[in-house]
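Trainee: Scrolling down, you'll hit the structures one after another.
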Structure P
C-alpha cells in the first residue's frame, strides 16, 4: 500500500518517456515543458511516499530544496537577457533549505538548530545569489565582431567566468554534504539517503548535459526519474539494487541495452560489406552523399578538396569528443537539412565523395525508456548478473 503513490508516478513517467522518445526521433529535441505534467505528478507522489514512510516534514522540504535548486539552475541557464526576471524564484530556493536544515528539525526535536550547516548554507546562498545577480544585470546580446567579442570576454576575470559556468558543481556538493549531515544527525533518518543519492546522481548528469557530454533531453530524463521515482515501485522479478535507488538501475540497464545497438550496426555493416576501421563499423554506416540530408546523425569523416580530388579521413575519438564539447566543427545532418545555405561547400564535397560515413542516431532516451521498464519489471541487470556469477542466492 505504501508504494501506491510511486506506482502512479511510474506510470506517468513511462507515458512521458514514450512521448518524449517520439519527439526526439521526429524532431531531435524535447521541449522542456514536456516534463511538467510528469514532474507535477511525480513530486506529489514522492512527497506522499516520504510522508507515509517517515512523517518527517524536514525530509520533505529537503526533497523540495533539491528539486527547486535544479529547476532554478535551468531557469538561470536559459533566461534570455532583457526579458523580465522572476526574482521570487530565488526567494523560494533560499527559503527551502532554511526550513529543511534549521527551523523544522529544531521545532520537531526541540533542539538548537543545526549550527554546523550554517557555513554551508552561507556558501549555497552566496553562490546562488551571485549568479542570480549576474544574470539579472546581464544585458541583451549585441552583434559584435570577432575582435569586439574577444575584448568583451577579456573584461571578465577568470574567477567570474568559472563561477558563472561551474557554480552548480559547488551547489550540488553542498546539497550532498547537507543531506549526509542531516542523515547522520538523525534529523532525516535512513530515507534521507534517497535525497543524498539523488543530489549526486542528478548533479553528475546535469553537469554532463552542460558539458555536452550527454544529450539535454537524456540528462533531464534521468534527473526527473530520480526525482519522481526515488525507489522501486514494485518488487522486481529478479534483483533490485541493494540501495534500492531506481534511477541508477535504470541507467545501468539502459547502458547494457544500448550495447546491443553497436553490435547490430556492426553485423549490418558486415552483411552489406561496408568497410571502415574496425571501431567505426560499430558506431556508423555509409550513406549516399547526395541523400545525406535525409539521414540522422553526425558526419564521422573530415573532407578536403584539392585540385578537384576529394581526400577524406575518419575523425578520431578524442577529436570527436572535443568537437562535441566545444560545439564546433561537428557537422550534424539536421543542420545540413535545416540550414543548407550555410553548408553549401560541405554538401558539394559530400556529393563528390559518393559515400559518407555518419554515426547512427538512436536517441539515448529510447534505451532510458527501456531501462526504466526492465528495471521496474526485472530489476537491476548488473546486480543480477553479479549475483549469478558469484553464486549468490
Structure Q
C-alpha cells in the first residue's frame, strides 16, 4: 500500500481517450469458418467483434493515436513522465515511449519509459504516475496502454484476440476520477500465460489462468473488506480486467453469495455498461480495464458525481491490484461517447480471407526496406515502413 501524508495533493485521471484499428472481424463469421456454434463466442466468451490491426497500426502508432485528440499544447508542455505499458513491445532495448514522445511532439524534459507485466502493466503505470504527480504537483503524467493480442489462427485463443490503445492524462485536481492513494496488490509467479522472445503468439493455460484471476480477486476483496475499503453499499461500480467479457463476469459472480442482493444487482448492471466497448474491440491486454472504465463512463447515464468505483487489475504471471476512485464534478464534460461509437461503427468489416491475410502479414526482419501504406486515413499517426531494421513513423 502507498502511504501518503494527509496534505498530499489529490491526483487521478484528468483525461482519457482510446484508439482501435479501423478493421474488425465479426465473430459469427469466425465461428462459421471454424465450425463452431456462434453462441460459443457470443455467449460463452461474451464477445461479438474483434479489432484487427494492419501492419501500419503497431502499438506505437496506436498509442500516439489514442493520446493525440485529448492533449493540448499546455498539456504537452507540462508532461514530465510518459509511460507506455505493453506486452507487445517492438524493441528489446528502446522504449516505445520514446517513439510516442516524438510523434506527439512532447517537451523533451521528461522521463519516458516502457512497463511490462502482462495485462497489469498499465495499472503499474497509473500508480507510478500518481506518485510522480504527488511529488511534482505542477507536472502531469501521460500513461498509455497499447497492445495487439495474438494467439494464432485456428487456436483456442483465436476468439480472444484484439488490438487497441487507451491513453490517460494523470494530474493534480483531475477532472474525471480521483484515485485513492491506498490500494491492495499481490504478486505471485504462476505459469498461466507467457510469450517467449522467439514467438509472435502467446501461450496460455486458459482454465488455470481463470482460476488464478478469480483467486487473486477473492484474496484482494477479502483483504479490502477487512480494512473497510470495500463496503459494497458504498461502491457504485466494480470494474475488472476483461480480456473477454465472460472473464470479468466470473470475477463479479464470485461476490454473488457474499454481498447483499441490491448491491450485487447494482454492480451487475454497471458491469454491463463497462463491457459495451470491449465486446466490439476484443482483448487489448494492458488497456482492457481502462477501456472498461471509459465504456462505463460513456454508456451509463445513472452514475453521479462523487460515486466511488473499484477497479481490479490483473496481469498473468501474475500480479493483481484492487484500487478505488471517485468521480469528479463535471466529469461527463471530458468524455466524447459519440465520437468513440462513431469510430467503432465506421470500421471496415473483414472477410475471413482478408482477416487471415492481414493476420499473416509480417514486418521485414532482414534489414531490407519495407514501405507500408496508411490503412486508416483518419488516424494522425502510422508506421510508414522499416529501413535498416528501424521503424519509420509518420
Structure R
C-alpha cells in the first residue's frame, strides 16, 4: 500500500465520515448475522446473499440509499475476506467496529483518470459521492491502480492508500549474511555490531503525555473537555507511531540492500505480549510490570520490522530458533547463562570472549541462518537450532 495524507475540506470531511458510518453499519450487520450462526444450523449468508439484502435495505431506507453502494458492497466484501482468513486459521474472527476506531472504506474499479496530479506536492483523487479530494503528493502514485482505501486515525487525520504490489529489493549479490537480534533496550542489533533504536517521543513530549493522561483521568466522561484531551493524546500517539513506521521502513530497506540473507529470531510476539491479568479465580502476578514490558515490545516494532523485511526481501529472510542465542559464545560455542553478565555485557566463562550481549546474539543468529541457507541450497536439513557449525543430515 502506498499511503498519502488527504486534505479534505470541511464539507468533504463530513461526506467521508458519512461513508465511514455506512461501511461500519454494514460491517456490523454482517458480524451480527454470523454471531447468531452456529455449526449444524443453516449456513450464514455469503457475500452474494448479503449484497441482495443490501439492495433491499437501500430501497427501504433513504439514509442508506443516499450513500455510495460501492462503499457498502466493499464493506461486505472485506467482511467475507476476513471470515475466509478466520476459517483459514491465519486471522482472528472479525469483530464489531466502533465509531472513531479503525474508520475507513474501500473504493474499487478505479479508472485511470480518477487520480491526477495538480502540482509538485498536490494531487487529487475522485471519491464517489464526495468529488475530487486533494492529497499530498509525497511520492509517485503507482501505475495501474485499481483500488484505494480511505482511512481516518484517532487523531483525526485522513489518508488514502493505493493498492499496489511494489517490486522487491534485489539482493546485492555479495554473499553476506546478517543476523538481527531484537530487544527492549536496543530495538535491533546487527551481527555487524550496529545497534539500532526505534525513535520514540522526546522527553518534553513524554512529560506532556503524562500530564494529559492525568488530566484525562479527572475529566468527566462524555464532556467536551475529555474529548479535547483524548484528541491531544491521540495526536501524540500518532506522532510516535509515524516515527516508528518511518524507522522500520528505512531500516528494513537498508538491511535488504546490504545483505543477501537475513537471519531473525522466530519470536511469537502475540504470545509474548499477552496480558498477565489472569482470571478472578486465578489472578496473574506482576501485572503492571508485564504490561510495561508489553508496551516496550510493541514500541520497539519487532513484528513490523520482520514483516517489512519479508516484503522487501522475499525468500531471503530466515527465521531461526531463538533458544539460547543470548547464552552461547559466538567465539567458542560454549553455552552458559552466567556468560551474560548484564543486559549489554557478555563475557564467556569458558574462553573470556567479551562483546555486546545483543551483538553476540545477532552473530549466533547469523551463523544459524547461514547454515540454513547452505542447507536449503544443498537439499539438507539443520538439526541443531543454534551452533557455530550446524550439523547437517540428509532430509528424509
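Derivation of every value follows stated rules applied to the coordinates shown; laboratory data play no part. Keep in mind that what you see is a predicted model, and the values were worked out from it rather than measured. Cβ atoms are built from the backbone, for glycine too; each structure is taken alone.
Trainee: Tell me which of P, Q, R gives -9500 when you compute helix-only ellipticity at 222 nm (-39500 (n - 2.57) for each DSSP H run of 4 or more, over all residues; to 500).
Mentor: The structure behind it is Q.
Trainee: With mean count of other Cβ atoms within 10 Å over residues 116-123 as the yardstick, tell me which of P, Q, R scores highest.
Mentor: Q
Trainee: Additional query: Give the label, chosen from P, Q, R, of the structure having the highest value of distance in nm of label points 7 Å out along Cα→Cβ at positions 84 and 252.
Mentor: Max of distance in nm of label points 7 Å out along Cα→Cβ at positions 84 and 252: P.
Trainee: Computing mean count of other Cβ atoms within 10 Å over residues 20-27 gives 23.5 for which of P, Q, R?
Mentor: Q
Trainee: Give the label, chosen from P, Q, R, of the structure having the highest value of FRET efficiency 1/(1 + (r/R0)^6) of positions 204 and 316 (r between Cβ atoms, R0 = 30 Å, to 0.05).
Mentor: On the way: P: 0.70; Q: 1.00; R: 0.15.
Comparing P, Q, R, the top value of FRET efficiency 1/(1 + (r/R0)^6) of positions 204 and 316 (r between Cβ atoms, R0 = 30 Å, to 0.05) belongs to Q.
Trainee: Consider the structures P, Q, R: one of them gives 1.14 for Cα Rg over 2.2 N^0.38 Å as calculated from the coordinates. Say which.
Mentor: Considering all the candidates, the number was obtained from P.
Trainee: Comparing P, Q, R, where is relative contact order in percent (Cα under 8 Å, 6 or more apart) highest?
Mentor: Q
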